[in-house]
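Next up: the structures, one after another.
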Structure P
Amino acid sequence: MPAPTQLDLVRYVPALLTFLANKLATGASLTYRKHFGIGVVEWRLLSMLAVENNITANRVCQVIGLDKGAVSRSLQALEQQGYATSQVDKLDGRRYTVNLTPEGKALHDRILKVALERESRLLDGLSSAEVDTLVDLLGRLQKNIPHVNEYDPPAP
């Protein structure tokens with residue numbers, strides 16, 4: 001069988017995941033900006049800090065998978081709005097750690113209700129067993145990312 005000459009966008013999993021993520025992020029950003037004055041990247045940071053407070057920007061990048069520039073800009077925006085603070089790490093003066101302020105925690109709690117409703121609507125029509133399977137499969141794909149990213153094709 002000859003090698004394909006184009007992607008089958010109906011079955012190419014990276015495209016399906018990207019399209020889904022892009023559409024979700026766009027909708028979330030519009031909703032969060034309209035109702036809360038922040039974008040989806042700032043929401044991701046708020047949610048990360050609510051789970052793991054007093055962390056470095058590098059840690060945020062590792063977990064969320066965003067580049068340092070986007071994280072830095074979003075953290076600055078959150079600080080300017082009074083939702084987060086940063087300070088020199090007591091253990092390593094070259095690093096900064098980031099924390100939610102009480103205002104940031106309150107904003108997080110308000111947005112969380114909207115985020116969970118959006119998730120519920122996304123999963124509408126799936127059984128709890130199917131959701132469990134989906135979460136398991138996504139976790140397994142996540143574990144494959146280092147293997148995928150280490151692939152360096154041979155020169156032509």
Structure Q
Amino acid sequence: MSQPASANESVWCPRATVACVIARGDRFLIVEEDIGGRIAYNQPAGHLDPGETLQAAAVRETLEETGHHVALDAFLGVWQWMSPEHGEQVLRFAFAGHVLSHDVDRPLDTGIQRALWLRRDEIEALGDRLRTPLVLSAIDAWLDGRRLPLDVVSSLLPGAGA
């Protein structure tokens with residue numbers, strides 16, 4: 001059993017992120033982003049904000065990065081990964097959803113160049129231009145038919161519901 005951290009020790013904590021797999025026919029919503037001068041491709045994804053539920057973060061990040069208002073349909077799973085970008089462990093919570101509407105005039109997050117719809121083979125062909133290997137993992141889970149109920153992810157945060 002591990003010992004509790006003393007007041008002088010820092011507590012290790014992985015980075016919690018969310019991502020959305022949004023499909024339209026055989027295409028998936030992908031963002032093209034500038035990461036330190038390198039163009040990379042990712043699902044709409046980002047970090048969980050303090051006090052925010054995972055589901056709310058997934059919806060927010062999708063809107064901020066693509067201008068698409070989405071509704072979540074299912075939970076796809078959690079992926080654990082060590083990022084070479086910052087050397088920290090990441091826990092990515094991936095959701096599936098569908099587009100409700102698109103605000104074409106909405107400014108996209110800093111660094112996001114554009115949102116585009118690509119087939120799985122086009123995404124795979126991006127190779128090392130994918131931001132993380134988690135992109136294809138979540139798409140493949142969706143293509144394999146994985147759809148967990150949204151209520152498998154619960155929040156006990158005030159006002160969040162269970």
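Nothing in this text is a laboratory measurement; each read-out follows from the coordinates by a stated rule. What you see is a predicted model, and the numbers here were worked out from it, not measured in a lab. Cβ atoms are built from the backbone, for glycine too; each structure is taken alone.
Side notes on the structure shown:
- Identity of the structure behind -0.90 (criterion: log10 I(q)/I(0) by the Debye sum over Cα atoms at q = 0.20 Å⁻¹, for residues 34-121 alone, calculated), options P, Q: P
- With relative contact order in percent (Cα under 8 Å, 6 or more apart) computed over the structures P, Q, the top value is the one for Q, the highest of the group.
- Computing mean count of other Cβ atoms within 10 Å over residues 58-65 across structures P, Q gives 22.6 for structure Q.
- Origin of the value 154, where volume of the Cα convex hull per residue in Å³ was derived from one of P, Q: Q
- At a computed -21500 (helix-only ellipticity at 222 nm (-39500 (n - 2.57) for each DSSP H run of 4 or more, over all residues; to 500)), which of P, Q: P
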